[in-house]
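Once you scroll down, you'll see the structures, which are given as structure tokens.
Rule-based calculations on the coordinates, nothing more; no lab input. None of the values given here were measured: they were computed from a predicted structure. Cβ atoms are built from the backbone, for glycine too; each structure is taken alone.
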Structure P
Amino acid sequence: MIPDDLPFGAAIGDDGVWRQVLTRLPGTDPRPALFLDRDGVIVEEVHYLHKVEEMQVVAGAADVIRHANSLSVPVVVVTNQAGIGRGKYGWKEFIAVQDAMLDELASEGAFVNAVFACPHHSNGVAPYNVDNHPARKPNPGMLLAAAELLPIMFDGSWIVGDRAGDIEAAKRAGCDGGVHVFCGHGSEPGERDAAMSQRTGGFEVKTAETIADAAGLIPLLDKSTGD
């Protein structure tokens, strides 16, 4: 069930995908973005996270996001939310967890510019029982939607994710690269190898333990290129 009153800047489209612009970017010139998966990257992985009391921001995540903010790099969250599609929880619970996450980031001086969430899953319940939905990672639909709402260009953009699907989505959108983190689902057998298999001459894949370690690997966040 979709709540009657959605948070500021949020909408759920006819395709069932959550789109929320929280902070507009100054100017209209497109710029590279930092795309972030949510569970296992910004917040600790909890199976079907939907309780505020179980939400915990990953150590160092706020520092990385705050640094991106200081460089006027758009920070965009792109998250698969199969728990909604499978009926494990609803948008109300998703909103509560997200608000708690945003509040904790704000308490550390960090903010994200936009959030996109795809509830679709092949084993979901109607209307979210869509097989291979274009917005569900590894498809690039959420990243492409971000570029429709914000002045973002994929040339120079990077993603941080704990699944190979995160990395593949960025590659298919035309980003420069991705960092696969070992926390969350990243430590599952085969996950890192699958992520590394996305590396090509035009798309770089790097590895890190957590988002805190990933920051130094992303050219986009280099102070010398952000001024």
Structure Q
Amino acid sequence: MSALQLVTDSLPVLLQGTLLTIKFALWSMVFGLMLGTVVALMGISHSRVLKAVARTYVSIMRGTPLLVQIFVVYYGLPGVGIALEPTPAGVLTLSLNVGAYLSESMRGAILGVSRGQWLAAYSLGLTPVQALLYVIGPQALRLAVPSLSNSLISLIKDTSLVSVITVTELLRTAQEVIAATYQPLPLYLAVAAIYWVLSTGLSGVQHMLERRLSLPGRH
């Protein structure tokens, strides 16, 4: 069988793995963004304890390899009575990892909103929580779009690491086909091409969002 024919025949299976990869990345991004926002607020709070917890979490997650984190969650946690299936373990680990990076993005974006916006919100009678939700938050998200988009693109590629715990995402799917056909080169090239298409497409969406959300005078 020729390499082109092999890739063509394997494409439906690879696309199924691609769909799972996208779902993995989106779920991890959603949970990671929620976690990152909470950690960001902890990091800018007036509580030394909350700040210390946030800094420690970010330092650990950014200072250790994602692959090691996956092993700790999937193979290590059962030792303390917490056993997770491969898919939940993968989503949890990716969410914890990306949450650390997103927390720094959101913290910087929140601090990037001028102090005058907070004062204006307070002058309207808004509480700090209301000011954050209705005034500061939307502006911070606008500022954070480039960083959030880059994190999602990186997350798409990082999902390949969960193949080590038997999650049948794109890379694992390709490995299963390779085990049956013994032709790794064309299939790995096909996988690389799919990741490239996903990353390029997301980059295009990122640039479009940046143009639409850019402040007046910054086009």
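Structure notes:
- Identity of the structure behind -7500 (criterion: helix-only ellipticity at 222 nm (-39500 (n - 2.57) for each DSSP H run of 4 or more, over all residues; to 500), calculated), options P, Q: P
- Among P, Q, which structure scores highest (criterion: distance in nm of label points 7 Å out along Cα→Cβ at positions 88 and 104): Q
- Test item: P(r) over Cα pairs in 10 Å bins from 0, in percent, for residues 48-119 alone calculated as 19, 49, 27, 5, pick one of P, Q: P
- Structure responsible for 1, 7, 16, 20, 23, 18, 10, 4, 1, 0, with P(r) over Cα pairs in 5 Å bins from 0, in percent calculated and labels P, Q on offer: P
- Taking mean count of other Cβ atoms within 10 Å over residues 64-71 as the measure, the highest value among P, Q is held by P.
- Winner on distance in nm of label points 7 Å out along Cα→Cβ at positions 176 and 208 once structures P, Q are ranked, highest first: Q
- Relative contact order in percent (Cα under 8 Å, 6 or more apart) - structure with the largest value, from P, Q: Q
- For 1.00 (FRET efficiency 1/(1 + (r/R0)^6) of positions 112 and 160 (r between Cβ atoms, R0 = 25 Å, to 0.05), calculated) the corresponding structure among P, Q: P
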